[in-house]
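These notes open a run of structures that come right after.
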Structure P
Amino acid sequence: MVAAGRAAEAGKACGARVLLLEKNERLGKKLLITGGGRCNVTNAEYDTRKLVAKYGDKGKFLYSVFAQFGVKETLEFFEQRGMAVKVEAEQRVFPVSNSAQSVYDVLENYIKEGGVEVRVNAAVSGFKMNNGKIAGVHVGKEVFTAAAYIITTGGKSRPETGSTGDAYPWLTALGHNVSESDPQLVPIKIKEDWVKEMQGLPLKDVRITVFDGGVRQFADTGKILFTHFGLSGPLILNMSKDINELHKYGTASLSLDLFPSLNHQELDVKIQDVWKNEQNKKFKNSLSRLVPPKMAPVLVRLSGIEEDLFVNKVSREKRLALGKLMKDMRMSVDGFLGNEKAIVTSGGVNLEEVDFKTMRSILQPNLYFAGDILDFERPSGGFSLQICWSTGKVAGECAVKAVDNSN
């Protein structure tokens, strides 16, 4: 939608017409479910170097597109079209409405203003070639021809939205190297039942440490969400790819630290302070100032302390063991949800085969790319959509410039 809208906007001067082919019955199916339906529009990181660093080694390819249309320009684009935004934890930007529909409405109006022609239920099946150059696209029995083509078909995450890797074989046939897709930001299945008992419970500022065969590998701090199958949330999603790699070749396990800012001694002091004011309470009722209510019964059971024991009767040894448990709740990885639940997938067009100043294919002079069709890895937090906005704007604008110059 961004690529088509910008192409139409830039093409008015030369009379270029834009046709948007959508395989679904409507536009924006994936957009409307992003961020749990709230749409994490971008990440409010205005320092381009820091922003690029979020994408790892491949981030270097994004300097040019972010320089042309970055976070600042993205927010101006939406705000100038009447969509107010807000910045939440970890610099995540959402519409004030808390609805992805607000983002969709802006983009729908954008393409309407430009006079973009939209064909829905129009699944492209491949390219028509003429002397080694793209001369059209096949949609059923029809062939649509154009001077330039922009591929925005995405990867393989959430296939129910239409992202099924359709363009991978077309591009491979053109000589592009396309790496296969793997789930990248995915929830994790956990074996222990106590995790599933806390379904729906979010925890902020906790630490997850990852072990392989009992050996510590890495750790990070952030927000998690307990689910009916295990764990999700930003921290888990961002760690999932590395955890998956360990799980493939060994026995991966996780440790949850509920109080990463406190060492064992400091946590013990905190527990004692709480219990001084609640010394006549039973243990099962004494944890409300330490953990969320939904977690208390689980801690009671895992601690082995009698639930009806008054806290002033809990031995020092058991109290210290409780503190140790709170800083090291072990979980066994039982697998990962697949593409159907992945926020994004890795894989796509080799970045060396794209001119990022224009988003044009180095192999095909009239072919452009935007969005998740490109082989980037990115964390959750608005970073995937920022690639879409930036590459979409550049691809739309440069495709029209090339057409205009050829005339």
Structure Q
Amino acid sequence: MNFPSKDVSIIRDLAKRVAEVAALPEQAEKAELWRQHNNLELKRPLVLIFPEGSWREAMPGDVLQTTDPTCRGYERDLRVRLYHHEHLKDDNVISGTVHTPIVVHNSGYGVSAHTTRPKHPTGAAGYDTVISTEEDFFEKVRKPEVTVDWEESERRYEEACALFDGILPVEKKGGSYSGFAVVDLFSQWRGFGQLLLDLADRPEWLHRCLQFLTDCTLANLDKLEAEGALGLNNKKDYVGSGGVGYTDQLPQSDFDGTHVRTRDLWGFATAQIFSEVSPAMHEEFALRYEIQFLSRFGLNCYGCCEPLHLKMNEVRKIPRLRRVSMSPYVDLAKGAEEIGDQYIYSRKPNPAILASVAWNPDAVRKSTRDDLEKTRGCIVELIMKDTHTVNGEPHRLAEWVRIAKEEVDAFMN
């Protein structure tokens, strides 16, 4: 290691604290709740929060005390685990394992999104058109190639082992590569409005483009599987657009213990840009390609911010579907009627309630109670995410969890 001694000391002190938290009985208890939940056995709604954009308010950069970039990455990870335990207190499981990646290089498609950004640092960006004509796509877009860097993977693993010095176990882990959002990707090159016009104006060309992107994804997935570069995501892993991966249904019963295959993994796909597209077009231009991808995986999650309560007839065609996202924009009761207890009802409350000028705990309580009542009989998880700001009041994050869990307890009693 070439890390400053002060950095090493800080990391090891934090690691000792994380090891103590990870060893608490409550972590095993929460892991078991997630196992039951993901097996569709648990009726108690589970509560998660992912601060994402609002981490800069909850844990600003000046909290980090290390100076080396690698150490700062580890420090941030450890402090996030401790913050979840000490402040947020949701149903996240605090793991005591450090993972180092199997490093994969991707040559890319040869094109990238161009954005126009507002002056406000957290404002929404607009996507500029980089695929202007039908000819542009096949002239500009190239098949990406992936290569596994085993030497760098081993270097990072050995470096982490030395840094953590046995305080926390270190595991080398491949990626799950289980996310697929082909129409969202294409829309970033084509432009959102133009893509919607393409559905009617040039459907055959659009199908050719989407099939090309799908074929590229599947070819690289096959290569990573063949080279042993995939990693399991059936424990303390973020799966779908929210949820924890614990399940005894993965990996498959014939898993050899080392060579991870896609069928040993959770899969995930989404088409957020199709929020206002009809069920028929959603199936034709999104699910047709997403199912090619998802058919490789052992259990599947679908959806993110797009409302799906009117599209379940199409979504049900996904093989081994287990988790369906119900965004802030769905009809809750209609979604509950469609999902029942066949799949996990992954409810995403509107994060705007955390971003308002005035904090309103009563509104949180009322909306949570409404969520629970309208989804009665479903296998529910309440997942607060996309919290891009809490208006400078990070205590709102913990208060949302506290209120949500109080309402869950009252609902169960």
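No value in this document is a laboratory result; all are computed from the given coordinates. Given the structure is predicted, the values throughout are model-derived calculations rather than measurements. Cβ atoms are built from the backbone, for glycine too; each structure is taken alone.
For which of the structures P, Q does the calculation of relative contact order in percent (Cα under 8 Å, 6 or more apart) return 25? Clearly, the read-out refers to P.
When distance in nm of label points 7 Å out along Cα→Cβ at positions 96 and 160 is worked out for each of P, Q, structure P gives the greatest result. When P(r) over Cα pairs in 10 Å bins from 0, in percent, for residues 88-167 alone is computed across structures P, Q, the figure 14, 31, 36, 14, 6, 0 traces back to P. Match the computed value 34, 18, 15 of semi-axes √(5λ) of the Cα gyration tensor in Å, for residues 144-311 alone to one of the structures P, Q, and report its label. Comparing all candidates, it corresponds to Q. Out of P, Q, which one gives 4.2 for distance in nm of label points 7 Å out along Cα→Cβ at positions 32 and 56 as computed from the coordinates? Structure of origin is Q. If helix-only ellipticity at 222 nm (-39500 (n - 2.57) for each DSSP H run of 4 or more, over all residues; to 500) is computed to be -9500, which of P, Q is the source? This figure was derived from P.
Structures P, Q were compared on distance in nm of label points 7 Å out along Cα→Cβ at positions 176 and 216, and the highest value belongs to P. Of the structures labelled P, Q, one was used to calculate FRET efficiency 1/(1 + (r/R0)^6) of positions 112 and 304 (r between Cβ atoms, R0 = 30 Å, to 0.05), giving 0.90. Name it. Here the read-out was taken from Q.
If distance in nm of label points 7 Å out along Cα→Cβ at positions 224 and 240 is computed to be 1.5, which of P, Q is the source? Of the options listed, only P reproduces it. From P, Q, which structure was distance in nm of label points 7 Å out along Cα→Cβ at positions 128 and 280 = 8.7 calculated on? Only structure P yields this read-out. Among candidates P, Q, the computation of Rg and Dmax of the Cα atoms in Å that gave 25.3, 88 used structure P.
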